[in-house]
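Asks: The structures come next, written out as structure tokens.
No value in this document is a laboratory result; all are computed from the given coordinates. Just so it is clear, the model here is predicted, and its values are computed rather than measured. Cβ atoms are built from the backbone, for glycine too; each structure is taken alone.
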Structure P
Amino acid sequence: MTRAKPKQKQSNQLRIIGGEWRGRKLAFPDLPGLRPTSDRVRETLFNWLQFDVMGAKCLDLFAGSGALGLEALSRGAALVTFVDAQRESIAQLKLNLQALKTDKARCIEADAIKFLERQQDPFDIIFLDPPFQMEFLPKVVQLLASGKLLKSGALIYLEMEKNLVLDELPDHWLLSREKTAGQVRYMLFNIE
């Protein structure tokens with residue numbers, strides 16, 4: 001009688017859904033609260049952004065798995081800056097970027113708020129998908145409202161809990177699109 005081989009733990013994987021690396025599967029670490037944006041939500045988001053991603057300078061704040069920034073790179077973004085406070089997330093992102101053979105990305109291990117306070121160069125598109133129930137959004141919105149981190153006509157993607165209410169969004173953030181999927185609410189803002 002032969003013994004069955006013990007099952008090895010499968011690493012978490014995300015799939016790039018469009019662009020140059022369409023169908024590529026990439027690993028991400030198993031960390032508490034890390035939940036990549038679903039394929040369905042990413043497909044909708046990048047349909048919204050289809051004419052804006054090519055050549056864009058993007059920020060994937062609270063990058064985690066890097067699903068949003070990797071999708072943007074696959075679809076022609078000029079540069080994506082990935083920021084996450086988790087060392088394991090940044091290490092895996094670096095490995096994934098090496099596997100994709102791209103030099104159009106920067107990976108920064110940093111607290112998101114501290115990064116925004118130091119950052120001087122503006123972005124065309126900012127992806128905000130913070131960990132749920134951590135209360136990051138009010139401070140992030142306040143820092144982004146100053147305008148120095150956003151190019152003229154910039155876009156901000158915001159993903160959050162469906163029932164979360166953001167009391168004060170800047171007047172110059174114009175809601176362009178909004179949807180819900182399960183327990184997630186996601187929105188795209190045009191910045192005047």
Structure Q
Amino acid sequence: MSCPICHTRKPRRACPALHQTICPVCCGTKRLTEIQCPDDCTYLTSAREHPAAVVKRQQEHDVEILLPTLQGLTERQHQLFFLLQSLIARHTPEGFSRLLDDDVAEAAAAVAATLETAARGVIYEHAAQSLPAQRLASEMKAVIADMEKQGVRVYDREVAIVLRAIEKGARETRKIEPGDASYLALMARLLQRNRTGAQPPAEPARSLIIP
């Protein structure tokens with residue numbers, strides 16, 4: 001009998017999420033990504049309390065890469081950064097297309113340029129080139145508009161600064177981490193850490209609403 005996920009290794013761990021016994025490798029590598037582990041999972045709890053040395057090194061490396069992207073952002077802008085980054089992480093391209101770092105950079109640059117132009121009193125819609133980037137940009141604009149509808153005070157220049165930071169991160173990460181989706185992978189790891197109880201660099205403020 002083999003692990004129901006990899007079909008290679010021997011199953012040794014009872015997985016409460018899948019209600020099956022899986023191998024330790026799949027348990028460790030697919031935790032909270034492909035497997036939605038419940039909070040009371042003993043293996044998840046142990047990993048949170050005693051992360052492996054390789055995981056710690058990866059976390060420190062990720063933060064080191066991201067810090068230049070966040071440099072200069074205010075506390076409020078940090079929150080906007082992670083809010084928009086969470087949107088990017090949830091975004092699903094249509095059809096069989098795959099979201100790449102270039103698409104993220106294009107989308108962020110296009111929306112930032114539109115907001116920068118509007119801040120100067122000129123209404124002009126800047127468009128991304130690739131179709132995945134165009135769809136992501138539309139989602140970004142929808143989220144920003146929805147925040148305004150809910151009474152959150154959003155400034156064009158401020159959001160543009162945050163989007164330029166996202167553009168910078170998407171373009172610069174590949175220089176350190178080769179790959180066409182290295183920035184997306186890095187942010188996915190950091191957002192997962194936040195979900196499991198750790199904090200991302202420069203924890204954002206609790207609320208964007210200004211009294």
Structure R
Amino acid sequence: MKRFLLSVALVVTTALPAWAQAIPLSQLSAYLNTLRTAQGSFTQINADGTISTGTLYLQRPGRVRFEYGGGDDDLLVIAGGGQVAIFDARSNQRPEQYPLRRTPLHLILARNVDLGRSGMVIGHEGDGTSTRVVAQDPEHPEIGQITLVFTGNPVELRQWVITDEAGSDTTVILGELETDVTVRARLFNIPQEIDARGLND
């Protein structure tokens with residue numbers, strides 16, 4: 001699971017009544033595009049059923065940081081500079097890295113999110129309380145999917161699920177996000193984190 005904690009499974013909702021109105025994709029895209037910086041707590045339900053908690057820092061486009069607390073306080077995941085890096089302080093190895101574009105998370109970290117793009121959204125439904133959107137990269141559907149759950153009045157992102165290429169799910173449930181905050185660019189700098197941990201050798 002540490003291979004990609006950004007993978008996430010959604011807490012499944014009950015069957016959706018036919019009359020339920022989903023928030024329009026254009027409105028959800030506009031919300032994501034105005035979400036520039038944020039920080040807050042998160043709870044992660046891993047594919048094996050274990051639970052992790054921590055703090056998330058977001059700076060769109062392209063940057064997010066997951067700092068794990070509790071028993072996983074040695075684990076850190078950074079997306080920045082077009083890469084995703086997973087740091088495990090219990091190992092003296094350099095972080096595992098791979099391109100952000102090879103993960104479904106890049107769909108909501110893009111500079112301009114357009115959920116109305118042809119082939120991107122493969123599921124869009126509401127249950128009267130929340131709206132659930134299943135999205136994929138139209139050019140690379142093989143990398144997996146991301147499921148986003150929003151509430152309305154006002155629109156807020158409450159959780160997401162990334163289903164990776166192997167079909168494994170991980171769910172990230174967001175606490176109250178503090179938006180439009182000042183976050184240091186250093187938080188998303190993978191080379192600086194490598195230097196700080198003495199992993200260049």
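Asks: If we compute relative contact order in percent (Cα under 8 Å, 6 or more apart) for structures P, Q, R, which one ends up with the highest value? Intermediate results must be reported in sequence, preceding the final value.
Replies: Working: P: 16; Q: 23; R: 28.
Largest value of relative contact order in percent (Cα under 8 Å, 6 or more apart): R.
Asks: I have 0.6 for distance in nm of label points 7 Å out along Cα→Cβ at positions 69 and 85, calculated from one of the structures P, Q, R. Which structure is it? Don't skip to the end; give the middle numbers.
Replies: Numbers: P: 1.6; Q: 0.6; R: 2.5.
Considering all the candidates, the number was obtained from Q.
Asks: State the single structure among P, Q, R that was used to calculate Cα Rg over 2.2 N^0.38 Å, giving 1.04. Intermediate values should be presented prior to the final figure.
Replies: Values: P: 1.04; Q: 1.16; R: 1.00.
Source structure for this number: P.
Asks: Just checking, which of P, Q, R has the largest value of distance in nm of label points 7 Å out along Cα→Cβ at positions 37 and 125?
Replies: Details: P: 0.8; Q: 4.5; R: 3.9.
Once distance in nm of label points 7 Å out along Cα→Cβ at positions 37 and 125 is tallied for P, Q, R, the winner is Q.
Asks: Please compute distance in nm of label points 7 Å out along Cα→Cβ at positions 45 and 101 for structures P, Q, R and give me the label with the greatest value.
Replies: On the way: P: 2.7; Q: 3.9; R: 3.3.
Going through P, Q, R one by one, distance in nm of label points 7 Å out along Cα→Cβ at positions 45 and 101 is largest in Q.
Asks: With helix-only ellipticity at 222 nm (-39500 (n - 2.57) for each DSSP H run of 4 or more, over all residues; to 500) coming out at -2500, pick the structure among P, Q, R it was computed from.
Replies: Working: P: -7000; Q: -19000; R: -2500.
Structure R accounts for this read-out.
Asks: Can you rank P, Q, R by distance in nm of label points 7 Å out along Cα→Cβ at positions 109 and 141 and just name the one with the largest value? Numbers along the way, then the final one.
Replies: On the way: P: 3.2; Q: 1.8; R: 2.4.
Max of distance in nm of label points 7 Å out along Cα→Cβ at positions 109 and 141: P.
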